[in-house]
Structure P
Amino acid sequence: MSKMTNIMALNGNEAIAEAMKQINPDVVASYPITPQTIIVERFSEFVSDGLVDTEFLAAESEHSAMSSCIGAAAAGGRTMTATSSQGFALMLEMLYIASSMRLPIVMAVANRALSGPINIHCDHSDSMSGRDSGWIQIYSENVQEAYDNIIQAIRISENKDVRLPVMVCMDGFTTSHCVERVEILDETSVKNFVGEYEMHNSLLDIEHPVTYGPIALQDYYFEHKRQLLDAMDHAITVIENTSEEFEKLSGRKYGLVEAYNMDEAEIAIIVIGSTAGTVKSFIDGSGNNKLGLLKIRSFRPFPIKEITNKLKNCRAVAVLDRALSPGSLGGPLFTEVRSAFYDEQTKPIILSYIYGLGGRDTTTNMISQVYQDLESTIKTGKTGKLVNYLGLRGE
């Protein structure tokens, strides 16, 4: 733990706003939408009170907010925003523009189900709809991690070998609105960690003119996208290195994934977000060292080597998805994990579970059932249904 730490009781939105205050970005452009509204609402108070030097733009829509962020970032400003659900969907067009221009924008996402039917509670359908947009995606289990991830995201996105936008996701209401104990670093430490923003190829540098948003047809479009893939590959190492440096500052250890009780585990659950805490609670209460958890922190870039290495001794694995992928076999995380093991000589049985859509509670009893299913699969050698649904009426 840093010697200069302030303990506060904050919800996830407030913690992210606090991190943004300490980062003191040049521009924040946003549009309010439940459940992220508190982030920009609180940050606007910091602006009004003169606690930051940020230019705050209250845009007319999320599409306009991301368009403003793109313009500000291209001009040379450290730029941040936040959104959820339908707002995320409305700005989706511009997410591709931001990544293709290699602009290091950092955006907080309070995950919320996409309509319809209309729903304001958590699942991951919003951010998962942008999984191929070229944005790095980092997910937070709790309020502390949301605060820490925002600070690290600045360093990751601005790294010269990456130069990609980053979204930091947390579960709507479960994390965004629940108050937890948070260790807040002192402002000087945060400022030193993120450093001064060094803009490359500023649109306003008239001595070295550049073009943003050019047309690239058959001649150069392919090569342009290939460079983006290289940047995403570089992000694997940058995320790990940034996590190591942040651990020296805060005492809190992060990485691409978190392995929990995995040393002797024979069966494991893979999950993203706050449900990892529910799984940890069940494991702790069971006293069974054969039950493990692998929490995915970085979904983009997808940490293939880390996942296969951590699960190589498991006999059966359940992948929990809080999002649908209609027409596909299982959820988006399941298909990624299953693909990761394709070339492995030794691989576990892998089952898909869809859970928690629209904010439906996920209980330890449900987690218990998943582990029981995995144990039964090992004993009988029969997988049963490959794709399963937790807590769904009629199943």
Structure Q
Amino acid sequence: MDQWVSAETGHVAARFERDLAALVAVSSPSGDAAAFEECAAVAIALAPEEASVERPACSSPDHAPDLLLRVVGSGDARLLLLGHLDTVHAHGSHRSLERTGDRWVGSGSVDMKGGDVLALAVLRALADRRTDFAEVALLLVGDEEWRTSPFVHVERFAGWDACLCFEAGQFADGEEGVVVKRKGAGTIRVRATGRAAHSGSAPDAGANALLALSAAAEAVAARHDPAGPDRLTAVPTVIRSGDAFNVVPDAGELLCDVRADSLAAIDTVADAIPGEVGGARLEAELLRRWPPMDSREATAGLLARAADATGRRILAGGRGGASDASHFAPAIALTVDGLGPRGGAAHNPEEHVFVDSVQPRAEVALAMAQAALGG
């Protein structure tokens, strides 16, 4: 193993639990500006002293500014590290970090504060190698878990040499793996406008928004084809309609999660929703339209160099979940995701990081950063 990678991995492992506990201790659900400010303050405290602090505007309105930590060097390469500090966990269900057997359990631990801890560690390690790069920047956003606005940061970093995103790591055939392929993601919202009526004395005088939304959900589910050419998944996830048990509902909303290898396939799902059912009008819109990512070919050499530095195989893989790495991949050819620790139960009360994943994942992250800088 490369001597620098080995030495820095030891530093990461020695303080990982403490750093993760500090970040997880802050409940930071997406959209809570005050919570993000507190979490950002912890991240700044964990950053190297050499890092400058910027607060660029968040992509989502009414959110706190995002956090950008920059270390400037005297070399040529420019490397972007990427993560998010927001979680899906509400304050009332927040769980601070605790050790349970072979895992650290806590809200947002694997998605993705464990990855943020590794990204901060990589930034600290590279701060001592400033002759190797012109700039290394760590961008931590506060709206990744539920963003519907366009992502605003791509233009600033377009053309940089590499982007490393620290979403959770994974095993692939028993080897440490990274993510170089992701599906595109879309969130479809369907609004129904019907006509209210007494459900007992005059039900046929109404136009049932709930039934119309049910038909829309069936139309979406009928497009589900994970084994097809676009690996399309189309899943109705939330439906809301009706205010009283004895009234024909006159309005409602349906949300659907759609993922595919192409955005065109996602568009066909929205197009399949009828405009009217039983007299109730349906309007469909794409709230979120995240691009797919496929950097397998571009990153093959990068992964090979990183594998040489770790003395282990690093396998390229894919994942169905969305990530901000997908936004950068069209503008930065060497984009690699899945550099965080391994864990499980993301978005669930038992969300966790595997203790024994920290050392190998730190090795992979450090080696990937070194390889991206030409080392």
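Structural remarks
- For 52, 45, 35 (Cα extents along the principal axes in Å, for residues 66-265 alone, calculated) the corresponding structure among P, Q: P
- In terms of mean projected area of the Cα convex hull in nm², for residues 34-137 alone, the structure with the greatest value among P, Q is Q.
- Parent structure of the calculated result 4.9, given that distance in nm of label points 7 Å out along Cα→Cβ at positions 74 and 146 is the read-out and P, Q the choices: Q
- Winner on relative contact order in percent (Cα under 8 Å, 6 or more apart) once structures P, Q are ranked, highest first: Q
- Each of P, Q could give mean count of other Cβ atoms within 10 Å over residues 90-97, but the derived value 13.8 comes from Q.
- Among candidates P, Q, the computation of helix-only ellipticity at 222 nm (-39500 (n - 2.57) for each DSSP H run of 4 or more, over all residues; to 500) that gave -9000 used structure Q.
- Structures P, Q, by FRET efficiency 1/(1 + (r/R0)^6) of positions 122 and 234 (r between Cβ atoms, R0 = 35 Å, to 0.05): label with the highest value: P
- FRET efficiency 1/(1 + (r/R0)^6) of positions 274 and 330 (r between Cβ atoms, R0 = 25 Å, to 0.05) derived as 0.15 - corresponding label from P, Q: Q
- Ranked by mean projected area of the Cα convex hull in nm², for residues 50-97 alone, structures P, Q are led by Q, which has the greatest value.
- Top of P, Q by volume of the Cα convex hull per residue in Å³, largest first: P
Any read-out appearing in this document is the output of simple, stated calculations on the displayed coordinates, not a laboratory observation. Since this is a predicted model, take the numbers as computed values, not measurements. Cβ atoms are built from the backbone, for glycine too; each structure is taken alone.
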